[in-house]
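These notes open a run of structures that come right after.
Just so it is clear, none of the values below were taken in a lab; they were calculated from the coordinates. Fair warning: this is a prediction, and the values are worked out from it, not measured in the lab.
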Structure P
């Protein structure tokens with residue numbers, strides 16, 4: 001594939017992405033291409049470099065070497081707030097900020113940010129009413145319709161993650177970055193959130209770090225396996241789960257089966 005065609009079909013790329021910590025290389029020379037409109041999962045055993053790589057993508061860390069290209073623009077040195085303005089949103093950036101506001105109010109604040117009317121409480125009441133309706137609609141979409149007035153801090157864990165996804169969707173991101181969306185959940189909540197992600201991602205691109213391989217198998221179009229900071233394998237679930245190198249890397253971990 002030519003470079004120009006690669007850029008057209010990919011919304012996010014890394015080129016030679018590397019991160020050193022005082023002599024320890026956590027991410028080493030990673031080349032990744034995320035196709036538009038797909039779910040791309042990053043997996044790997046403990047210590048594989050997944051979290052460091054994700055923090056590089058979301059600008060919480062600065063790479064030692066290499067480049068990050070988002071929608072044709074080099075964002076390697078951009079700040080997290082700048083890339084969020086351009087439609088690249090990490091899932092926890094919004095909802096965790098307001099645990100003592102109601103679920104609907106959390107979503108409404110995200111909608112206000114999108115419209116550029118954050119904290120403009122003198123805006124016409126009609127604007128805010130419109131946001132209330134839209135916020136309620138998003139809550140319905142994620143199964144929280146009856147919890148609009150419930151404080152975020154009082155929601156069950158799975159419901160908090162659903163609210164997090166609703167606030168992320170409220171920003172109308174072109175690329176959603178989900179960090180361990182089912183971590184710490186019961187089996188029932190895992191199933192609920194997996195179905196929720198399937199429902200809300202229509203037409204969007206998602207990059208997710210996820211340890212639960214059953215979630216990855218049902219959601220991801222493409223899976224990149226990291227091990228010791230480098231790409232070990234890449235492909236669909238059948239390809240990577242049957243790769244001998246992947247099986248060896250996972251051997252002895254709880255995620256192996």
Structure Q
């Protein structure tokens with residue numbers, strides 16, 4: 001029996017465990033998928049040591065960047081992105097990091113893109129947002145990060161975000177955990193009054209299906225999309241890598 005799992009923090013809600021458990025059952029495989037809920041990344045090494053016949057791992061918030069020093073090798077895309085969400089354990093026990101988030105996002109947003117969707121705002125600067133930026137670059141879209149504090153990478157902060165900036169950027173992507181169950185009344189603090197039917201709002205969150213961020217966007221007539229399809233697509237890409 002091969003073992004797989006998810007590295008993260010507070011991941012009881014995880015999509016990955018139910019997705020892969022169902023997949024293994026449907027395909028008649030005896031593999032096992034477990035949640036490795038760790039409080040600090042230092043616990044990662046112990047999981048590798050103590051889990052027999054470990055073949056692959058998914059990585060979620062907040063360890064997509066923090067896990068990198070523990071790996072033996074990075075796939076060229078993961079290196080460019082600077083974040084890992086999939087780990088393959090080689091036959092020799094080497095840990096190889098990949099990123100399938102960018103693929104899942106790119107494939108899931110493409111059907112919603114219109115010709116006027118040229119510029120994007122990425123809310124948040126964590127590991128997931130780096131994969132989103134990489135995908136937007138591949139799609140030929142200009143983008144800017146929005147963060148709580150200004151930095152070399154974040155042109156805008158939530159305080160400096162104006163209605164004009166919102167109007168100028170027709171794609172807005174929430175890469176923060178704000179609005180995730182059970183805190184469903186939370187949402188990123190942006191000037192929602194400037195959102196129009198020309199906008200596309202994409203939320204990486206999938207629980208609840210419609211976050212407050214998306215609900216407000218829909219009220220304004222915007223196209224909305226949650227992160228469920230992205231998750232399924234990145235999970236299938238991870239399965240390809242493991243096999």
Structure R
């Protein structure tokens with residue numbers, strides 16, 4: 001028997017063995033969108049001759065926007081996996097608020113502020129899996145996550161007087177404490193081959209962040225502190241969200 005035949009026999013045996021072996025490890029990536037649960041209220045105002053003519057309330061939540069996850073699953077038992085993943089969220093475009101005042105012959109100040117937020121997380125879940133209809137693998141999951149964020153803003157203040165217009169541009173960021181969150185999900189795998197599958201899932205993340213300080217590039221810093229007589233109390237800003245994600249898995253072992 002020549003080497004070519006031996007190689008073909010070995011490859012066939014390996015392929016048969018992999019086909020008969022239960023899945024042990026896979027890697028995955030997914031893309032989706034998050035829908036906020038609760039939010040911090042920001043209001044936009046329009047004034048006409050110093051009288052409020054229009055108001056629009058907008059709600060800020062760290063967990064809304066584009067969702068991108070990547071991670072691994074390791075099966076401790078045949079149908080129970082440990083899942084670890086890194087997650088990213090970002091809202092595009094950011095949240096914008098405006099205060100517009102119009103009054104002829106006097107000083108007028110118009111302002112607009114745009115907030116841009118990004119959310120990062122490390123997640124760990126236990127994911128039981130069960131088969132339905134012999135073609136689909138349905139799964140659920142519960143776990144915890146460690147989350148942190150980046151929140152920046154750009155503000156424009158335009159002051160109009162009888163002598164001219166002055167524009168003041170400011171940039172800043174708001175720092176907050178990291179947070180632990182509770183996680184849950186339910187989803188379905190659809191195998192494409194012995195080594196790949198696509199999936200869709202609905203997930204939930206529950207968390208909130210407490211602001212610590214606001215820092216502007218021109219040296220202004222505001223510190224938040226609870227029960228302080230001369231400082232503003234720290235806002236607690238929600239990050240909880242429902243999300244829909246679609247992705248692909250690659251079986252490694």
From which structure (P, Q, R) was helix-only ellipticity at 222 nm (-39500 (n - 2.57) for each DSSP H run of 4 or more, over all residues; to 500) calculated, if the value obtained is -2500? R
Given a value of 2.18 for Cα Rg over 2.2 N^0.38 Å, for residues 32-79 alone, calculated from one of P, Q, R, which structure does it belong to? R
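Determine which structure produced the value 15 for relative contact order in percent (Cα under 8 Å, 6 or more apart), calculated from the coordinates; the candidates are P, Q, R. It would help to have the intermediate numbers written out before the result.
Working: P: 25; Q: 15; R: 20.
Source structure: Q.
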Winner on mean projected area of the Cα convex hull in nm² once structures P, Q, R are ranked, highest first: R
